[in-house]
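See the structures that follow.
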Structure I
Amino acid sequence: MYGAYTEHASEYQEVVDRLRAKWETAKKYVPKPVVHFSEKNSVGIISVGSCDEAVREAIDILAEQGVGLNYMRVKAFPFNDDVQKFIDDHDKLYVVEQNRDAQLKSLLCLECSVADEKLGEILHYNGLPMTAGFVIDAISADMVKGEAA
């Protein structure tokens, strides 16, 4: 029964429930996300590791242009309570990732209490390193689109 194959429904359910408890416990021990607040505002960026340098540079450039964005770099999954708090504290979030299928955004929607439309996706997957210009262009285009609506 201790994780071994079984066709007994009650044993199977017990194993799955035990794994769920481990998953919940893991949230307390995974590395916390790194959060930077540029100013008190309701727009932010959520990203992961390899996007970090481009995102931070983009935030600095946008700040010089008068656009302040908060930033959270997720460092682990399952997400801990800090991730949910960052989501709750913002009206609009851009999820920046180097992935065609928006896996980080999908995980955020599945695991956190967040509406899909609150998360804008910025996806870079052409095989080259992500640049700050790419992030700036995507955010600027979305903001212009939002003003036109």
Structure II
Amino acid sequence: MMLDPAIRYAATITTPKGVIQVDFDAKAAPETVNNFVFLARFGYYDGLRFHRVEEGFVIQGGDPKGDGSGGPGYTIPDEASSLRHVDGAIAMGKSSRPDSAGSQFYITLGAQPDLDDRYTVFGHVTAGIEIVRTISIGDPMTTIVISEK
């Protein structure tokens, strides 16, 4: 799947605690956005749980194993995104190895400048940051629906 560069992509992440809206920046991180949109449209994230929650740092999900060790069976390259880890940034989780991201993503709870240039930021929360702040370990992503603007 390849994204149309003329279209802006967004996601609606529905959880039992409420809805989180995210806008993606495909110009800053085209391969990362393409990967996330593909997985979401395939239904990959539906029902997966947030497996990591660190107050004042991040919430993280997208692991089918639910323990931080799983992924989609492939990895994507790191991208040198110009986006920063501001409050509500969405970025790809990965191991300490380069080019090891796959499906795990996190949303920042406050600015995290120490993560800049180490992880690919590919968008930001536009609505529902108060929902992000209520997520607990084990809370599911009921669905993620992609929209085009």
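What follows draws every value from the coordinates through simple rules; no lab data is involved. As the structure is a prediction and not an experimental result, all values here were calculated from the model. Cβ atoms are built from the backbone, for glycine too; each structure is taken alone.
For the reader, a short list of remarks on this structure follows.
- Of the structures I, II, the one that 24 was derived from, the read-out being relative contact order in percent (Cα under 8 Å, 6 or more apart): I
- Of the structures I, II, the one that -14000 was derived from, the read-out being helix-only ellipticity at 222 nm (-39500 (n - 2.57) for each DSSP H run of 4 or more, over all residues; to 500): I
- Structures I, II, by distance in nm of label points 7 Å out along Cα→Cβ at positions 10 and 34: label with the highest value: I
- Among I, II, which structure scores highest (criterion: distance in nm of label points 7 Å out along Cα→Cβ at positions 106 and 130): II
- Each of I, II could give mean count of other Cβ atoms within 10 Å over residues 90-97, but the derived value 18.9 comes from II.
- Structure responsible for -0.77, -0.89, with log10 I(q)/I(0) by the Debye sum over Cα atoms at q = 0.16, 0.17 Å⁻¹ calculated and labels I, II on offer: II
- At a computed 10.4 (mean count of other Cβ atoms within 10 Å over residues 18-25), which of I, II: I
- Structure (I, II) behind the derived value 21, 14, 12 of semi-axes √(5λ) of the Cα gyration tensor in Å, for residues 26-113 alone: I
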